[in-house]
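Each structure below is given as structure tokens.
Throughout, read-outs are computed from the coordinates displayed, never taken from laboratory work. From a predicted model like this one, the values you see are computed outputs, not experimental measurements. Cβ atoms are built from the backbone, for glycine too; each structure is taken alone.
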Structure 1
């Protein structure tokens, strides 16, 4: 298993460590609910250095990205970012990712840790007709996500860049905690606002300590991947391997808004047809009306006890104090407030359909 540059720091903080995406990662430091609520109400910092970073450069960069990415890459201005997925040519998804346009002919792709090798092989294989300049810098770059409503104000002391002036899904390269050329981006996976910062591994401990010190008066806490999961679930964000994978339709997964087949991506005709004709199932939120947690794999039933879907992710929402989940439902039942049931330990538990986010 690989370790991030902050592995020893996490151990010193008493983090519970577990394998994730090929890395030994901090799952929680104190209490998942406490970490979760810190991000919702103040701010928290995540070490997400396990994520992958690919650079795509040169005159052919745009043409390659238009082919392999679902969205219209030509719409990304320098200094902005865009959510995407890689269509796999068979109706499914290789991975989801964020594309940052750093310069006119220089893009950074941030991919999921568990898919780095698969994604890199995919990008390289599709580049044969384009010859863009590719660089995999995944193991050289550290990434911290500083998330929460107080994040920008607390981190402002560490950079001369006016963080409040950065629009959502924008980025700039600036000094941060005395380190030059840090990429500061208003992206994230929590729905709580904040920034993500990219920098060399050898600066990780220094920047981590500076972030904790700068955020101390605002109540910053280190946050593990368990709370990262509960935070993204409250927002209804997809997780690769759960909601989306090589077999799932991106349109069924609710990713039609980042699907621009007219830009010429792989699977364009198939995706265009799905957008026009619709799909048989849709990914929706499920909220239990009684005690319980919708676990991955639980079956969803209608009032006649007929199976109509399955849960892909679930948790106890710390904000709502209710069991929530994401799941695929037959289209006829994918309506907000629709009454459905989950079978939990041989008992049918009443739930309702929610259009995410839950909060």
Structure 2
């Protein structure tokens, strides 16, 4: 266990590598109740969300979810989060645990159209049941046809005898699976039912350690590591969730649109080490002459590839796939190559 975002969180149960392989090939359960949930309600809900989020919320229909971010006043990123369209004038936002207070204050400060905001973080629990066997385990507990929930869609139904559970398919592991949102008082009941249903499939509890290695193998950004208040979303490769559509005047649109038009001095890339070693957050990236060209934002040994992998920002001239870069590890420059993401295919 370790402190994370003000919570005492499980880092590992049986071990990070064991849990990682369990999720990739079977089924694992993450208690991610520390995540934040806000409700946005009212006739101006869409107008508000179009202003504070980068993606085009108008594209959402009821039962669909969207990955997006809050742009800040300087063209950086307040947080990345998910939007769920629950009803015609009711949306749920799922934000990072470390940013709950910050995101809430940002939403309140930018609520100029009078939407109803509700911070339901303390009244919402979340379990992520992840892996290729997640569907068959959860199907034993619900009459909802889980196969009918495509990626980035959700529904609400009864599960393990608990009504009104939000069942979502928006995983952060790249291994398939579902997230369950429910009232905390039903947490033990649902947890026990899931583990009983998954005995045959070898279900295991998983901690934050393998959640990090799993998302890194997919090349997914982690707020505070790969993106933050000072990050250009274009440099971070988030142009695909930045929609410059007519009538969507989101915060810092001009600055972010200029980055898209003009390009950025650096870009976030994935890399594999060609030598033995681990690239850690904050390590310097240099070129063949030892000149600094960037920094590592995330790094680990990939449990699936058994190679050192990482994400980092490099000068745009070194961002092309196949470029040779060097990671400075204890005064030694380890050779690495820029590769196309994800590191591990779904």
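Of note:
- Source structure (of 1, 2) for semi-axes √(5λ) of the Cα gyration tensor in Å, for residues 182-261 alone, computed value 31, 15, 12: 1
- Highest-scoring entry among 1, 2, by FRET efficiency 1/(1 + (r/R0)^6) of positions 230 and 326 (r between Cβ atoms, R0 = 25 Å, to 0.05), is 1.
- For 32, 24, 10 (semi-axes √(5λ) of the Cα gyration tensor in Å, for residues 206-333 alone, calculated) the corresponding structure among 1, 2: 1
- With distance in nm of label points 7 Å out along Cα→Cβ at positions 14 and 214 derived as 1.4, matching label from 1, 2: 2
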